[in-house]
Structure formats: C-alpha cells, structure tokens
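*Asks:* Structures given as structure tokens follow.
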Structure P
Amino acid sequence: MTSAVARVDDDEEDLAEKLQEFVYGTITVRVVIGALDGENLGSPRAATIVVVGTALATWLAHAFAAIIGAHIRQRRQLRNHEILTKFRHSWRIVTAAIPTTVLLVFAGAGAFGLRTAFVLATAVGVVQMLAVAVIAARRSNFSIVGVVAYAGCATVIGLIIVAIEIAVFH
C-alpha cells in the first residue's frame, strides 16, 4: 500500500514539475515575442533563431539550477538517472516554444507576415496558459466558477509579465 501511495505522489510531483516548466517556457516565449520588433527584426528566420535559442538556453539554465538545488537539498552526489530526469523535466520549456517556432517557420515560408506570426503566437500562448491553469484548477477540485477564475487569473499574470517585458524593451 505504501509503495502505491508513493507512486501516486511521484506521479503527481512529475506532472507538477512538467507543467511548471511548460508554464515557464510559455511565458519565456511570450517575453521573447514581446521583446522582438517585427518591423525591425529583419526576418522570420532571425526570430526563429532567437525563440529557439532562448528556449534552449532557458532549458539548460533550469536543468542546471534544478541539479544544483537537488545537490544542496539531498547533500549527496546525484545518480545519472536523477540528473537526466532534471533535464527531461525542464525540456517542457523547449516544447512550449514549438507552436511559436512552427508559426515563425510558416511566416518564413511566406504563409503570412512576421507581425501576424507574432500575434498568432501570442494567442497560442494565451491558450497554453489557459489549458495549464484549467488542468491545475481541475486537479485541485475547484468548482466551475473557481476553474474559470483561476484560469483567468493565471492568464492575467502571464500577460502582466509580458507587458512588463514589452515596457522594458520598447
């Protein structure tokens, strides 16, 4: 019985870490899009490089920080599989950038302009934030009103972060 409970706790922790990193990646990509200026950037290819490069750098930074934190908390050397797990969990930061990257590739192929890609990417990011917020609220047994309120607040927080970054860069 104890091992079943521990497995459920591990599964819950695994899901929480994955969604946490996905949210961070989603917000990171929104910040990058907010910081980029579609009029002066030059090309969708350049924007794609910035988005993918930022996602990869953030992934590595988060994985490294998680490894350092684990060393400090556990006061021992980590096993290779534990280190790989930290990298795997943080990978959600990169997966959050995939929709924006696809939109930028389409813009590069001439399907639409760079500014349109940025607008669509922002809309996709809002949907990503809403989806994760709904998952979190539902798993926390919120009422329907609570789910809506939670999702709304989570989305507003993400948009505030992006607005701050836009104000800083523009």
Structure Q
Amino acid sequence: MSDAQSSDIIKPDTRTIELRVNGIAYRRTIETRMTLVDFLRHEADLTGTHVGCEHGVCGACTVLVDGRSARGCLMLAVQAEGAEITTVEGLAAADGTLNVLQTAFREHGALQCGFCTPGMLMTLTELLQDSADPSAEQVREALTGNLCRCTGYQSIVEAALDAAKKLREHA
C-alpha cells in the first residue's frame, strides 16, 4: 500500500472512558461505537450479561446504570462515562453467596435454559429496590420487557414475590 493510500484509511473514533462495574473502576480507550454490553463482555470480561436481539426487545442485556435498568445493547459505553454499572455478576456476595432474589430463582425453578435469567434478575432487582411489596401484577408489568421462551413466567413471578417477602422480613 502506498503512503497516499494509507493516509486515506479512516481511523475509528475513540475515546477514553472511566466507569465502575460492580464496584471496580475501569479506564479504557474504546471505539465510540462500542455498546455497553460489548464493553462489559470484551473489556471487563463479564459475560453474564447476554446479547440477544441487539434491538432492546428481549431484555437479556439488562444491567443497572446508577441503579436504573438499561439495555446494554442500546446504550453506548461512552454514555456510561462516570456511571456505576451493576451486572448480574455483582448481585452475589464477594464469596459467591447468592443474594435473596437469586436464591429465590433457584428455589422456585425460575430458570431453565438460563439465557434470559441475567436480564430478569437485573429488572427485578430494580423493582424490588423501588417496591418492597410488589403485587404479582406489578412483577408481571416489570417483566414485560424481558422475554423468556422456557418458563412461562409463573415461576419467575413466584420467585420475585418470595424474594420481596424475605427482604421485608429481614429489613
């Protein structure tokens, strides 16, 4: 390739960002077009957040950004500059002990193939932060943006209600 040809190559736009993921600080120089879910999976090596539809419809990529749910496939990583991101890996205790919601999912058989589970857990984590005593209808409403092809949702709703009850009992 000649010097004239190499100067015509368009270099990707990059930016250095800083954010915290599950309490750990990250500083990376990334392409500005990188999605948050790709940052989590490829830069932070956290593969629990799944990539499903890549259109924000299935909910598999749901994470918490400053405590609020967001679709990691629709959000650019540069938009998370300075934010605190919580992924499914950040729900369990440091020693690996599952939290109340994760335990309820296990106890109620609220997962089968597990693909949707991280997004479900993150969505329900936000719900339980906002509502200590949600109704079954409120749980179903919260889950309208999360698709599951295996469970039929009833066990997920039961797990969420059980987790809410246990959290109230220990409050």
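Each reported figure results from applying straightforward, stated rules to the coordinates on display, with no laboratory input. Remember, it's a predicted structure, so these values are computed and weren't measured experimentally.
*Asks:* Could you figure out which one of P, Q the value -8500 for helix-only ellipticity at 222 nm (-39500 (n - 2.57) for each DSSP H run of 4 or more, over all residues; to 500) was computed from?
*Replies:* Answer by label: Q.
*Asks:* If you work out relative contact order in percent (Cα under 8 Å, 6 or more apart) for P, Q, which one comes out largest?
*Replies:* Top value of relative contact order in percent (Cα under 8 Å, 6 or more apart), among P, Q, belongs to structure P.
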